[in-house]
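K.L.:
What follows is a set of structures to go through.
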Structure I
C-alpha cells in the first residue's frame, strides 16, 4: 500500500526572470504557467494524476512521487520523504515540493 503525499506548487517561474533575452522568438504565452497558482496543494492517495494537474508536469514528477509513495527517499535530500522537483517546461517551469504525509 502506498503512502499519502502532498504536492505543493512552490513557485511558477516567469520567463522574464529566467532569460535576459529569449532563446527563441517571443510568444504571447511566455508568462508564468497558468495551470497552477503558487501555494496550490494536491493531496495524493494513490498514484493517479490528480484532477486539474498538467499531464506533462505529472510525467516529470511521477518518478519521485512513486519513490516517496512506496516509502523510499531521495539520496540528495537530508529530510526523509521529501522531494523538490520541477516540470520540464524550459521556458516557464513550475517548482513542486512533494512530501510524504502518512
Structure II
C-alpha cells in the first residue's frame, strides 16, 4: 500500500528565491530518483512564500524508511536544502486513507 508524506519547511528569508529553488530542485532530484518514490510536488503557501510543503508519495513505508535512513548518511545528506531552511522541517506520514464511496 502506498503512503503519503507531507514535509513542511520554513525557508530562510535572507536567501534569494533563485538560490532557494535551485537547492530544492537539487535535493528533490535525489529524492525523486530514490527507489520507491512515486511522485513529488512542492506547494508554496499563498500567504507566506517562505513556507512550503513537499508532498511525497512512496510505494511502501519501508521505501520511505530506507530513504530517511539514507538521508542520515554522509552521502545522503541534503546539504543544499539545509543551507536554505530556517528551522527543522516537520514531517507527517499517512499510510491509511478512508475510502469515499
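FYI, it's all coordinate maths here, none of it is from the lab. Please read all numbers here as calculations on a predicted model, not as lab measurements. Cβ atoms are built from the backbone, for glycine too; each structure is taken alone.
K.L.:
For the read-out distance in nm of label points 7 Å out along Cα→Cβ at positions 25 and 49, a value of 1.6 was computed from one structure; give its label from I, II.
P.N.:
On the way: I: 2.9; II: 1.6.
Of the options listed, only II reproduces it.
K.L.:
Same structure, new question: Identify the structure, out of I, II, from whose coordinates relative contact order in percent (Cα under 8 Å, 6 or more apart) was calculated to give 46.
P.N.:
The structure behind it is II.
K.L.:
For helix-only ellipticity at 222 nm (-39500 (n - 2.57) for each DSSP H run of 4 or more, over all residues; to 500), the calculated result is -9500, so let me know which of I, II that is. Please list the in-between numbers first.
P.N.:
On the way: I: -5500; II: -9500.
Of the options listed, only II reproduces it.
K.L.:
Follow-up question, since we're still on this one. Consider the structures I, II: one of them gives 1.7 for distance in nm of label points 7 Å out along Cα→Cβ at positions 33 and 89 as calculated from the coordinates. Say which. Write out the running numbers ahead of the final one.
P.N.:
Values: I: 0.6; II: 1.7.
Comparing all candidates, it corresponds to II.
K.L.:
Still on this structure, please answer the following. The value 14.1, 47 for Rg and Dmax of the Cα atoms in Å was derived from one model only; which of I, II is it? Walk me through the intermediate numbers first.
P.N.:
Numbers: I: 14.6, 48; II: 14.1, 47.
The structure behind it is II.
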